[in-house]
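Pasting the structures here.
Since every read-out is calculated from the coordinates, none of them should be taken as a lab result. Small disclaimer: the values here were computed from a predicted structure and weren't measured. Cβ atoms are built from the backbone, for glycine too; each structure is taken alone.
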Structure P
Amino acid sequence: MRRVVFNQKGGVGKSTITCNLAAISAHQGMRTLVVDLDPQGNSTQYLLGESGNAFDATLADFFDQTLNFKLNPKKTGDFVVASPFEGLDVMPSHPALEDLQSKLESRYKIYKLRDALDELAEDYDLVYIDTPPALNFYTRSALIAANSCLIPFDCDEFSRRALYSLLENVEEIKSDHNRALAVEGIVVNQYQARAALPQKVVQELVDEGLPVLTPYLSASVKIKESHEQSRPIIHLDPKHKLTQEFVALHDALARKYGA
């Protein structure tokens, strides 16, 4: 099972949702891989505590290898790094991904990520793919490689308006490149239950019949502590309210989609 976490809008919690759901999967005994396609490398920093510059083989090296034929290319597994958390591995990001993008587009390497993850299919039960806040080569590669898409949503009117074009873009990629792709649902993030605007905006999505997932993820300073310490919240504070919301969301997805 491969899940891509995608929203064209920045600051909606893509990396936070990716890493915490992945950490819960691994904590529950599933062999789990996080693929960090965002040149900013937030998921890499969160799970490994270092920037992508610290590793010998990153996703930038992987994509660069697809552009330059080599007699002895590295295997896909060589681009995987073990995290400090049992059962959780990472394909780390690197800032050089930004510079490679135009070359990869011009050479039409859009299926290379899918092929690489096919090679790793027997090694992992779940793959989570973090993406940049844009519909670009990397997000398209991720949507082509994935079985499903989770859409983080941060409860404001701008996010609501952007949601419709995002869903159209996902449907277009599904139609053109990946018929198996499904939108698993919209993950409501930074939810403030006592504030009127988040309640109104989320209820409008529900009333329109959009696939809004429950439970909603509460706003909490605990997640900032989690980022600072490079420890997913399941390891930082298992009994915290937000941790339990993440676990409930993870388990609801597992029941509904079987992974």
Structure Q
Amino acid sequence: MNIPFLKNKQPEEALQYPVDHTLDHVAIIMDGNGRWAQKRGLPRAAGHKEGLSTVFKIVKAAVKCKVNVLTLYTFSTENWKRPKSEVDVILRLPKEFLSVYLPDLISNNVRIESIGDLEKLPAHTREAIEYAIARTRDNDGLQLNLALNYGSRHEILHSMKELITDINAGKLSLDELNEEQFSTYLYTKDVKDPDLLIRTGGEKRLSNFLLWQLAYTEFWFSDVLWPDFTEVEFLRALEQFRQRNRRYGGV
């Protein structure tokens, strides 16, 4: 199929950003920053910093495509295992990103939220996120979810503990418990499950990301490393989504 807006090397203003109202929520595993830097003889931190401009480009593309929710896997509970110097750089990036791009996000009517255990993050990271959430609270456009110190198994265990507490307190009975009720205990309780998951960097695994929420999500994997991921690649993923037949177990 010849898709005009997917031709490579088009300037941004020449791209078409089609709207698909069946596509409500896109989730992205932004992989490949470190490898991007290493291929260029740079420290891994340089790749993480380079990826910031890609985040803003993809957020703008999602806004233009009228996506309602964009969830970005920013820092996982497993990422603490990396060298401290790299972790320190990654956890400074939210503040750096917001210090540069927050005015543009506000002008694009983006509302920022977060999922994950923020309490264990450094104060400067947590304060930057909380400030951005407060500044964009009244915006009603794209909801940008930053998954920080997020791990799906931790989320499910945390949800189970809260659920059991409510059952023991008489706020909920086992007879009332179903999938919809359980979902209200997750970090993502206020948004629909993702329609499309994009993972860059060539890996084909979920890496403990939204395991419950991705049950019926369409997956799209790209070999492109995150700093090189473009609006064209994002639109290509959305076009592939449009061509799929989502049956949800039916025929």
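P, Q: which one has Kirkwood radius over Cα pairs in Å, as calculated, at 19.2? The read-out was computed on structure Q. Work out the source of 15.4 here, i.e. which of P, Q gives that when mean count of other Cβ atoms within 10 Å over residues 130-137 is computed. Among P, Q, the structure yielding 15.4 for mean count of other Cβ atoms within 10 Å over residues 130-137 is Q.
With mean count of other Cβ atoms within 10 Å over residues 162-169 as the yardstick, tell me which of P, Q scores highest.
Values: P: 14.9; Q: 12.4.
Of structures P, Q, the maximum of mean count of other Cβ atoms within 10 Å over residues 162-169 occurs in P.
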